[in-house]
1. Check the numbers for distance in nm of label points 7 Å out along Cα→Cβ at positions 20 and 68 across 1, 2 and tell me which is largest.
2. Among 1, 2, considering only Kirkwood radius over Cα pairs in Å, which has the greatest calculated value?
3. The value -8500 for helix-only ellipticity at 222 nm (-39500 (n - 2.57) for each DSSP H run of 4 or more, over all residues; to 500) was derived from one model only; which of 1, 2 is it?
4. Here relative contact order in percent (Cα under 8 Å, 6 or more apart) was calculated and came to 33; which of the structures 1, 2 was it taken from?
Structure 1
């Protein structure tokens, strides 16, 4: 739909983070859910650059070691 190769793997990434968190990198930032706009109601707003001066309240993962993730995934699936 958006022209990128592949698709997000949200659920497997959460599990992988619990098993091997060093595969992921990110930072502690402020994340809010938009509740006051008709156009963006329900949108998740991540203040990656700290422009709002709001206190950080979530760890936002911005990158993953893809090779390490797929190694972990295939190794664990191979155990089934």
Structure 2
């Protein structure tokens, strides 16, 4: 079950055009992800703000207009940046 925090907003849905594709739009202001994996590819675009992402034991800071791709079963974690969003 997802944890709720005031100021975070998420919407989940499934693509009507691509079978099996799950989509999420999120505005995380106060959310950090502990170490975890996904069973599918993750493709993320940061529109505003930023985060610090650890993937394959490499830490990267991502900002606005950043594309991030994670392979299935890659261990990763994320910490939201100290900016506004």
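1. Working: 1: 0.8; 2: 2.5.
Structure 2 comes out on top.
2. Numbers: 1: 15.0; 2: 13.8.
The maximum falls on structure 1.
3. The read-out comes from structure 1.
4. Structure of origin is 1.
Readers should treat all values here as calculations from the given coordinates under stated rules, not as data from a laboratory. In this text the structure is predicted, and so the values were computed from the model without any measurement. Cβ atoms are built from the backbone, for glycine too; each structure is taken alone.
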